[in-house]
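Colleague: Right after this note come the structures.
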Structure P
Amino acid sequence: ANAVAFSRALGLKKADMLGFSIGGMVAQEVALRHPQLVRRLILAGTSPRGGVSGNDPRVPEIALRESIATLEETSYLFFDPAPSSQQAAREFWERRHQRKEGLDKLSSMKVIAAQGAALGKWSIPGDGTFSQLSEITQPTLVVNGSKDVMVPTENSYTLQKHIPNAKLLIYPNSGHGALFQYAEDFAAQANAFLD
């Protein structure tokens, strides 16, 4: 509801939407409930309703805290163990800590708990769980890393399979943070898709 209200407040009649992680879940709902508002859709590092959840207990242990405290935790959640991905993790970590102004506030525990509850509900499979995806008719680009431990990459294949007009882009040796690791490639491919 907030994404739709925000679009309307900006006076947008139709817009391209990019949803990353839980934002991808929101973007799917907007495309399903308000298709007239969405021209093209990019779903990155996300899952369909009732998609596969990761089974590593470290993921919620780290992700559902008020802050991710270490490079190792960031690397584990967002990057792949491959050397090139670990280098990208270190570079991301350095950039993240160089910036001093204009930083977003950290999410409060109340927000984190609400996100966890929403993810729990989103993950419950139901009858015809993936059938509603066929109602997303907008051109859709599904993007992820090859080894996403937060939102398993398998979900990206499911989205591409069930959304009729979807293309799939999987970045090698990367995880949930593939967009950070392949920022220039992703920007070029996203712009080409949106043109």
Structure Q
Amino acid sequence: MEGDVCGGLAPKHYAYYKENERLKKKVDEIYQYVLPQGVGILLDVDELIHDGEVVLVVDVGFNTVDYVLAKKEEKYRKYAIGSIEGLGVLRAVELFKEKLPQSLELLKNFSFSRLVEAFEKGYTTLEGEKVNLQGYVDMAKEEYVDLLLSRLKMELKGRVEERDKLILAGGGANLLSEELFGKNALKPPKPEFSNARGFSKVKA
């Protein structure tokens, strides 16, 4: 068989794939293995996870967050998988915009792409002068992570506290520090490629 051995689907699409025989047949003609997004991240960081540990994977996209709660045994035993719409890292950028004071009202009229750039850098340039925005960025990130963890607790019915490790990955993870997620939180290098690296480890 040519091409990739393993493909990944967002958790909501993975559930539909498992239930729909016609779709499953078509997808299975392309891939030997189909796994939920987030499982690739587990495979990517497998050497950092010890047997018996419960791991929460938080795969942060720009609009969506996928999550996997699993325990490492001989294989990974999945407790829960899911997606949260509208709570990707762009929500943190919106919070940043809301926190800008009246004196920086001009920034609120920036294009969204320019706001994202200011959020990433922690500063912007107005009328030729550099304006430090790091304090507002930090407040927005902290509030965003609090929102996200609260939502995960609700989705997982309190099982978030069972985790031994939290793995932060996905394209949105580049804008966040793993330290914001508490102790034993890890972020793999180039987190936007973590799923792909993990899926590439699945052999035919």
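Throughout, read-outs are computed from the coordinates displayed, never taken from laboratory work. Only a predicted model underlies this, so the values are computations on that prediction, with no experimental measurement involved. Cβ atoms are built from the backbone, for glycine too; each structure is taken alone.
Colleague: Looking at structures P, Q, which one was helix-only ellipticity at 222 nm (-39500 (n - 2.57) for each DSSP H run of 4 or more, over all residues; to 500) calculated from, given that it came out as -10500? The partial results should precede the final answer.
Modeller: Numbers: P: -13500; Q: -10500.
Going label by label, the one that fits is Q.
Colleague: If you work out mean count of other Cβ atoms within 10 Å over residues 93-100 for P, Q, which one comes out largest? Please report the intermediate quantities before stating the final value.
Modeller: Values: P: 10.0; Q: 17.8.
Top value of mean count of other Cβ atoms within 10 Å over residues 93-100, among P, Q, belongs to structure Q.
Colleague: P, Q: which one has mean count of other Cβ atoms within 10 Å over residues 53-60, as calculated, at 25.1? List each step's numbers first, then the result.
Modeller: Working: P: 13.6; Q: 25.1.
The correct label is Q.
Colleague: Could you figure out which one of P, Q the value 0.65 for FRET efficiency 1/(1 + (r/R0)^6) of positions 37 and 61 (r between Cβ atoms, R0 = 41 Å, to 0.05) was computed from?
Modeller: Working: P: 0.65; Q: 1.00.
Label of the source structure: P.
Colleague: Something else: Figure out for me which of the structures P, Q the number -0.38, -0.52, -0.73 belongs to, where log10 I(q)/I(0) by the Debye sum over Cα atoms at q = 0.15, 0.18, 0.22 Å⁻¹, for residues 109-148 alone was derived from the coordinates. Let's see the in-between values first.
Modeller: Values: P: -0.64, -0.85, -0.98; Q: -0.38, -0.52, -0.73.
Source structure for this number: Q.
Colleague: Something else now. Out of P, Q, which has the highest value for Rg/Rh (Cα atoms, Kirkwood Rh)? Walk me through the numbers before you get to the answer.
Modeller: On the way: P: 0.95; Q: 1.04.
Once Rg/Rh (Cα atoms, Kirkwood Rh) is worked out for each structure, Q has the highest.
Colleague: Comparing P, Q, where is distance in nm of label points 7 Å out along Cα→Cβ at positions 21 and 173 highest? Spell out each step's value before the answer.
Modeller: On the way: P: 2.4; Q: 3.8.
Going through P, Q one by one, distance in nm of label points 7 Å out along Cα→Cβ at positions 21 and 173 is largest in Q.
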